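Next up, some structures in structure tokens.
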Structure 1
Amino acid sequence: MSIALPDVVQTYFEVSNGQGMTRLAECFCDDATVRDENQTHQGLAAIVEWQFAARQAYSYVAVPLQSWQDGEALVVIARLTGNFPGSPVELQHHFAFDGGRIKLLEIGS
């Protein structure tokens, strides 16, 4: 299933799936925040480190299934399938934007 997503969110999922880690800087504001697995990653360098560590620890694919607007935020449900405990899992990705880039990303169930 393919859903229409803003370009920056589409690029984020492509990078998350291992396609061009160098493109991560295109997605996030320099001072962006990611909250995932009860950890907060603040700033672009920390977000790149978080994404690199996730790719090193597990092989997985995230497939967006549905999305909707929640005020100014965009919520995307994605199915993650891979070699991690509990696979597959569907997670909510809450995106907030600033200037066409991701300012905040919160990932949870």
Structure 2
Amino acid sequence: MVTMEGFQLVGSVEDIPPGQSKVVTINNRAIVLFNIEGQYFAIYNICPHEGGPLNEGRLKGFVVSCPWHDLAFDIRNGRGTDGGGYCVGSYEVRVLDGEIFVGPRRKT
């Protein structure tokens, strides 16, 4: 049995086609959800460098680049891939009966 305590319903799998993203708000924070071939990932949507919206960035594999300055982040864990020390929060995602739930922030 899957427990959903601490998770918030944010949409349906139909809302996010493969290779696409969707921004949701959880506890007054903009979170971007990504669908990579049926796997769902969630990270904080705002780049820590200068606040660029990551949902508008280029997604290549599991890496999204900020549209403003090209800083890149692994959507699986929020870690920066450029070696500059930047990270964004990542969140646990669960899918149950076609509905997407986002849980607590993971520790990076």
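Look at distance in nm of label points 7 Å out along Cα→Cβ at positions 8 and 32 for each of 1, 2: the largest one is in 2.
Can you say which of 1, 2 returns 0 when helix-only ellipticity at 222 nm (-39500 (n - 2.57) for each DSSP H run of 4 or more, over all residues; to 500) is computed? Structure of origin is 2.
Hey, distance in nm of label points 7 Å out along Cα→Cβ at positions 40 and 88 derived from one of 1, 2 reads 3.3; which structure? For distance in nm of label points 7 Å out along Cα→Cβ at positions 40 and 88, the value 3.3 is produced by structure 1.
We did not get these values from a lab; they are worked out from the coordinates using the rules stated. Since we're looking at a predicted model, the values are computed, not measured. Cβ atoms are built from the backbone, for glycine too; each structure is taken alone.
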